[in-house]
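What follows is a set of structures for review.
What follows is calculated from the coordinates using simple rules that are stated; it is not laboratory data. The model shown is predicted, which means the values in this text are computed figures rather than measured ones. Cβ atoms are built from the backbone, for glycine too; each structure is taken alone.
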Structure P
Amino acid sequence: MRTNELFDALDEAAGIYALAGFLTKPLTLNPALGLAVNVQGMLNVFEACRYRGRPKVLFSSSVAVYGETKSALTDEADAWNWYGQQPGAALYGASKIMGENLGRLYHDRYKVPSISLRYASVYGERQHRRAVNSAYIIDTIDSIRRGERPTIPDDGSEVHDYIHIHDIATANLMAMEADVSRESMTVATGTSTSLNTLVDTILKVMGSDLKPEHRKADNAIRATVSSTLKFTPEKIKKTLGWKPEISLDEGIRRIIAWLDAEKA
């Protein structure tokens with residue numbers, strides 16, 4: 001996201017969806033490029049907007065800004081707790097905090113409107129395998145299709161808030177259209193799903209009688225690991241009137257249908 005190219009791309013733009021960025025896994029493998037894209041890249045976006053009519057910027061942030069949260073219910077007022085995180089996960093969260101605060105700075109100093117949406121674990125059709133949490137869904141589906149028992153790290157109590165891409169896209173559109181700026185909002189279902197429950201759901205949807213196998217987690221790149229986290233989407237519900245629509249069962253059915261279509 002180079003400034004000179006952005007100047008041309010943003011000419012007469014009414015709004016900017018800043019969705020591109022390095023996730024935890026690729027940032028861990030290439031921190032120099034990852035931070036250049038996530039931090040310098042967003043600075044370039046805001047700087048270009050400053051001189052191109054000040055279009056509204058929607059910044060795709062992440063619940064990674066909360067880190068290893070210890071709260072029973074995590075909302076936008078909770079502070080970032082990076083202690084105990086893998087370095088790559090902490091750097092990713094830090095890059096999102098910087099992106100959000102660049103938005104606030106450019107709003108205050110240059111009147112560039114912006115809003116930051118903190119996505120939970122996004123999954124769905126056309127997803128890639130660079131996102132650690134959502135890639136586990138496809139890996140599990142692939143294992144079951146090969147007739148192999150799906151593997152679950154440790155005791156399977158690790159939880160995530162899985163949110164379908166349809167609900168993310170709806171939140172993006174509503175946030176862009178709303179007369180709201182300089183705000184950060186958590187986009188989550190509010191439901192914490194353990195890996196045990198996730199795998200059981202996938203097995204049920206696929207009609208498989210395979211039994212999952214628990215294995216000690218390896219040293220692979222991982223995002224936040226918690227058995228207690230719970231995010232609340234109350235702020236975005238009250239501010240924008242948004243609410244999640246796609247259940248985990250329905251989301252799994254959709255991603256399986258997409259994978260089937262890809263192989264057809």
Structure Q
Amino acid sequence: MANAEEIISAVTRHFAAIDSCWGIALIGSRGRGQHVDRFSDIDFFICVESSLCRKLVSTDWAKSIAPVILQFPLVLPNEVRVMFQGYMDSDFHFYTPEELEAMQGPCQLGDYLSRGWQILYDPRGLLEGLQGRIQPQQGESEAEIWSTTPPVFWFNTVLCAKYILRGDLFRAYRMSNWWLQQMLMELIEPEVPEESCRHKNIAARIPEYYLRLSRCFARLDRKDMIRGLNESMDLFWEISRDIYPLPPEQRKQFRSIHSDVRNMLAGDVNCLD
């Protein structure tokens with residue numbers, strides 16, 4: 001069973017037949033019915049009583065719904081990841097009625113629901129009532145992000161350069177090819193929460209920056225790591241020019257760091273003395 005609709009139907013039937021299940025919903029892209037293709041995962045939000053919740057995290061229950069390739073608990077409590085036959089990956093987020101009834105106002109669950117929410121089974125109206133009680137958490141404003149992220153970006157460019165010069169290319173690779181890119185994307189799209197960046201198709205969302213971002217990635221090779229880091233630093237200035245001009249003093253400070261990092265990567269480490 002690899003068809004998403006069949007799995008959604010089977011999961012709904014399975015849990016709806018259990019007395020201690022209070023509700024089932026889809027969250028994420030399938031919950032909002034947008035940007036879904038054959039590769040999209042399925043995120044289930046399921047409310048069950050606490051005794052069943054413990055069993056669902058600790059037992060191999062998913063094989064009673066459909067053939068399973070893998071099943072394991074996630075780092076967060078009461079969350080399980082399942083890969084059904086056909087490599088259809090599904091995340092199950094379990095909550096108890098007591099947890100949901102206690103939730104009010106802005107909260108992390110409100111962030112989840114804001115990305116997509118479709119109720120599949122709600123015999124007591126608990127999930128419908130939940131929508132009206134909670135909201136997404138308030139994110140940082142564009143001004144706040146541009147106040148906090150650039151210093152962190154330039155701090156980490158210096159660290160990345162040190163790792164390259166030390167020959168610690170794996171740590172430099174992880175920092176340059178992921179962490180610096182996350183910060184650049186945050187500056188490009190301050191309205192998108194950091195946690196949501198990984199949930200969205202960058203090529204479709206920000207095509208004008210996609211090619212520039214792609215050039216920032218580098219192979220696990222000293223020369224190419226230097227090239228990639230230089231590309232990331234140059235892109236920072238393009239984003240600042242196009243989106244949010246920096247205050248003169250801060251711009252001067254970051255330009256000085258940029259110059260020193262370039263010199264370090266070129267072999268001049270006098271700035272470290």
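Structure data summary
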| quantity | calculated |
| --- | --- |
| Answer label among P, Q for the case where Cα extents along the principal axes in Å, calculated from the coordinates, equals 59, 41, 36 | P |
| With distance in nm of label points 7 Å out along Cα→Cβ at positions 6 and 30 derived as 1.4, matching label from P, Q | Q |
| Value 3.6, calculated as distance in nm of label points 7 Å out along Cα→Cβ at positions 54 and 86, assigned to which of P, Q | Q |
| For 23 (relative contact order in percent (Cα under 8 Å, 6 or more apart), calculated) the corresponding structure among P, Q | P |
| Entry that produces -13500 once helix-only ellipticity at 222 nm (-39500 (n - 2.57) for each DSSP H run of 4 or more, over all residues; to 500) is calculated, selected from P, Q | P |
